[in-house]
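Read the figures in this text as sums done on the coordinates, not as results from a lab. Because the structure is a prediction, the values reported are computed rather than measured. Cβ atoms are built from the backbone, for glycine too; each structure is taken alone.
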Structure P
Amino acid sequence: MNLIKGLLLFLCASSFAQSTFSIEGKVLTNGQPLPYTNIYIENTTKGTTSDTNGIFILENLKPGNYSIAASFTGYKIQKKRVTIKDKNIKITFNLNESEDLDEVIITGTLKAVSRLESPVPVEVYSTTFLKKNPTPNIFEALQNVNGVRPQLNCNVCNTGDIHINGLEGPYTLVLIDGMPIVSGLSTVYGLSGIPNSLIEQIEVVKGPASSLYGSEAVGGLINVITKLPENAPRFFADGFITGWGEVNLDVGFKANVGKKANVLFGTNYFKYDNVIDNNNDNFTDLTLQDRISVFQKWDFKRASNKKLSVAGRYFYEDRWGGELQWTKANRGGNEVYGESIYTSRFEILGNYELPIKENVNFQFSYSDHDQNSVYGNTPYLAQQRIGFGQLIWDKKINKHDVLFGSAIRYNYYNDNTTATVTADEVTMPSLFVQDEIKFNKKQSLLLGIRYDYDNRHGNIFTPRIAYKYKPTNTDIIRINAGTGFRVVNLFTEDHAALTGARDVIIEETLKPEESYNITLNYLKKLYLKNGMYFTLETSAWYTHFTNAIIPDYDTNPNQIIYDNLDGYSTSKGLSFNVDAVFDSGIKASIGATYQDVSQTEDNQRVEQILTEKFSGVWSFSYKNYPTNLTLDYTGNIYGPMRLPLLGELDPRQEYSPTWSLQNIQLTHDGLDNFEFYGGVKNLLNWTPNKGNPFIIARSDDPFDENVQFDTNGDVIATANNPYALTFDPSYVYGPNQGIRLFFGVRYKLK
């Protein structure tokens, strides 16, 4: 009897021992073990990591169906379905490197090529980059791009522009889907209102690209590429709020219209109406905004498989900043100071591939911009219409990849200032040709030239040359050289000329700006056996301006003087980027830039105002796959920059301190179709008023009613005005927004 009992106990124990099972396996890449890979069971909290030999084990699993995923940053996720019945399972994963380092780009050469094969260095930023630090517009998102700085130009209206390698915003051309429709009046607002959820990627070229894109691409260009309808989710929504009361919402969908068309629709709404004055100057720290943007993109299927797409966007914004007691009844008056800007704008752009054997595309765009604004009691009413069309013929002939182009640009501009007595109307035809010669797999040479005719300035030639040498599959050396040419549109580009009490002095007819540039770029990919990889990229550049229109804040503290440069201006520097994926799964990106931007007149060298000597950016990301949590830490740092003072008695600092904006975010994506994210922006609570007695000069007397002047027009120091100042909000180099929490939700239906 005891023997029978013992046997039954043994059988029960054996049965219990086999009621749970394990999954054992190995992770490989290119036949080699991949250690520290995240292995997890989807829709559970069970997970582990592979050891130094790539081996892993998942234990205590009950019989059933499981989806096992293997993930390592920098590699494509691989999933396997397994069924446990009555025994342990063994599986093997073979992970392939992701294609993040070999994106397809179009900006450098106006044709789709691999990023690593392009003779022109192009930086690519995906939607993943935008999600690391959610912002209501692309303008703010670019603060984490090395060598690119969003510059605020006004403490009151918070308008801004994008600096590339230390050059002012008007030197940066902003494109949407390759079309130059963000320019002129829209320069300071063009990066707002594009739903981030509709963006496929952002491509950045540093250095002149005038030979392909014309007048405004002197310092560089930013191309915002929207999603193709077939690549977009069926429905998406992304909304977040901040502790300051900002609300941002993106909503969109795609749909098939008949059998030959599909449409992508998206809208962005942003509202901020919380009056905050933390620096106690009786002026809003952040401009109040009410903005809506509606976007549509149509893609048509043609029998010939030729391309046909049309997109349109409408943008409306009501923004104001100023004294806290300001109301719309005070708009344009001289009792309470406020800057109120109504902007209404629509754009249309398209691409049509001609129904012929050759590869010929017709691209077009049109924008209509209306601005109704007042700066204190100074009205600025302006309209601008820009039409653009070009034909591009891409032809391969043996080792030559030739691009022929013909373009025409129409610009209409009118405002109520004395600078525009009659409407400015210009039509500029252009021709350009580009030849990329591939000598062999290691070497290629790109030659290009553009001809523009401007009836105000005559014939304009902008040549370009780019050489690429690829000694190994992991090393690339690029040398680019070219010229830049730009016609200045003063009031449409520099709103500092309209705000405050400074008088605008245009001493002579402003001539076009001209520049010469050379850039050396080196890129290295480094793969380690333990699965880590690094991308190292460094660039050195030199830009020489024979003429540059640079605002002069120094000669007279009560004036902003514009004239042609009697000398030359230079921008030179070095930049370095490292992208790394560590065996722990942490993905990091670090960049640094040193630059020297100055102008020389009468043998006197002067540093360019509002330009930092050095800057740095970084981002660190780590995803814990079993918990579906991702941690992102992003930040930037800027060195001192010279600031516009109002005279020798001005007590504000002549140079800004070294300052930094840092953010942290936690994202959870464990629920089907949903992502929840939240964090803290401006962790250090940095604002530019620290160390300064005030930021806005004479904020208590914005109409200079109590300022006394001598017979020469200079301000007299008085008991009420001991520093001899006038009202001036141009002393600005960073945002006044301090630390704040944010929380958001994303929904995506694929």
Structure Q
Amino acid sequence: MRYTMFLLLLCFFGGLAMASPPDTTDYVSRVNPLIDTHKSRWFYFNSASRPFGMVNLSPDTNLKGSWGSGYLYDSTVVRGFSHIHGWQISGILVMPATGEVLGHRGPDTYLSPFSHDTEVVYPGYHRIHLDRYDVTAELTSTTRVGFHRYTYEGEDQDRHLYFDTGAFLAHDSTLYSEVRRLSDREIEGLAVMGPTNRRPKPFTVYFVAQLDRDMVGFGGWEEGKMLTGQPAAVGGKDAGAFLSFPSGTDTVQLKVALSYTSLDGARRNLEAELSHWDFEQVVADSRAEWNTELGKIDVTGGTEQQQVKFYTDLWHSLLGRRIVSDVDGHYADNTGPETRIRRVKLDEEGNPRFPHYNFDAWWGSHWSLDILWALAYPERLDGFGSTMQDMYENGGMIPRGPSGGNYTFVMIGDPAVSFFAAAINRGVHRGYDLEKVYAGLRKNAFPGGIRDKAGYEHYTRLGGGMEYYVERGYVPEGLPGKGYHKDGASMTLEYAYQDWCLAQIARTLGKEEDYALFMERSKNYRHLWNPATGWMHPREIDGSWMADFAPVATADQFSARGFCEANSAIYSHYVPHDVPALAELFGGREAYIASLESSFEKQSKNWLQADDKNHAVNWVDYANQPSTGMAHLFNKVGAPWLSQKWVRIVKDRYGETTPYGGYHGDEDQGQMGALGALMAIGLFSVDGSAATEPGYEITTPLFDEVVIQLNQTYYPGKTFTIRTEGNPTDNLYIQSARLNGQDWNSVEFSHETFARGGLLELTVGAEPNRSWGVE
């Protein structure tokens, strides 16, 4: 019933309607932001946002919690429109209202019901009607400026805008906020976000807001109590302000510019990005920017649902991680005891080479963002690499996921090394210094580096186990400290892969001794292989095998002991850099294929059992990162038809386009979107495309044709095209291939070939061809 109702709503919405095929040049029309919004994380849903935008302006139905917050499809009320939906950052809630001022009583008092029947949402724009106030709210943005248009349609009542700057948003309470009236058309202020267990220090967002008409009243509240008279400013805990307009006012437009450095920074951002009041022009500009970015991968064919899911996946991959620097390149550094305002590197003309970014961990991105961005968006690899070098220079460590200029020590290990390997080994390094970055990555690979920090271990170095890893070749269970994810088996396996990635960079840079050292360490996964159980088996501090071992949990668990958000059945396949040798541990190629396929067959009885709460019970888990390379492993052991089969099955199971499915787990700042996009176009790399000579493995695309625009700042070619004959929508098995006019019987081809541009031609059929791709 819910699905049927949603399809009816799609036909009603102007922005989402799919009753007729979308314009083939308007990629935005193929994006459905409402996919899987029945549950959400604070940073998951975005509407009025540019690619990687500092501003992520959207309706908030639920305000409290990092999970289950932001916009949830089944919620029936809107509590406001906030500007920041980022990894551990939030801020500046605005709400239009009429009648009695209720802002001081909080969002739960002044909320308004709404209906999806009158809602329109697409990338860069959101329209929603607030039934309580009879106000239509429209939202759009530039990169650093939110643009609101409120149309007051109800009876003759006073009109207001609440700036609830002290509201609790997502992660923790706002410690302090200020709002100051500068004129009848301008206010400015700030909000100090409280620390969280992930982001350990407070973080300040500054704003400057302008109106297109005069306010006739300004007031506010502090500590939840209304102030009397007409104050020039309000400030304190649980503070906020209201702006009032005459009762006959029909429309109010509002611009809110943000900065994390200063009020002057916010004002400069406003002046640089939005000097006019043409709302429709900003909507059009945003749509054009999104079309440019999404159009870097053009697909033809497939079903309408497959196209919608593909472009929604691609949209997510360009959305979840945030720019946090001003238009002139200034950013807030919180790696030290006090906030320092710094500036990114400038080009010869004095402009920022790249922005500074805020992002969750790279954990798992070697099977998602690292590969997708390398294909179509190498400038993003370069820009994020620049941010990580800045943090190394500022704070002494390359991060695995910064927030608000803080080290968060999110997740485990040093996944930045696979990110850098994918970039450096493609020559994508205009934004950072190779020797400096290598020094930071090498530091992380020894005691005292970031690997020594367990999840969110801010003040000690107890949970990462690097001394054990260096001395014994594995990390045992039972490490001390208060850090999260002290899962020795997972850490061992991830460290071994990261050592291999570091070895690849070392060879590229001519550091042969380091190459030999880290290649030897990359074999440390063998220390966890237990022939008696036939699985990767955690070990205790005394060296013994962990008792009461099983490859999967028998009851719902988030993690099995020893494994980070997974279990042994999944992590036993986590040797992406050495799959043939792993197969030998399983008893040889045939035994490995049988074991791997058995895991897929067991999971296929209940695919969507895998969600973001019970990872440990699954044999295969495409709702979380550690498992997301498993379907492609058959390509590495001479059974590519099985990769073709299981990749397609996974795509089908995670291909929904309703608010009630599509990801079924944690779409972690674009990682699952990027994975879905890669599966849809039929390219992947099990080793994270991190090798000294990187390449890609082939599976069957969903589409008749895929055209990838190449960034000629980095690559010499113009386009790389994948053309598939034989109806790939229904026929998933590759029968033959040609690469640039030559017969091609390998499941792999090099990045060098890709970067020159060219044509990969595939012919598919209904039955497997067990002789293709096995050379």
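Among the shown structures P, Q, from which was the value 39.8 of mean projected area of the Cα convex hull in nm² calculated?
Structure P accounts for this read-out.
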Query raised in the report: For which of the structures P, Q does the calculation of helix-only ellipticity at 222 nm (-39500 (n - 2.57) for each DSSP H run of 4 or more, over all residues; to 500) return -7500?
Result: Q
Report summary line: The value 4.7 for distance in nm of label points 7 Å out along Cα→Cβ at positions 201 and 545, derived from one of P, Q, belongs to structure Q
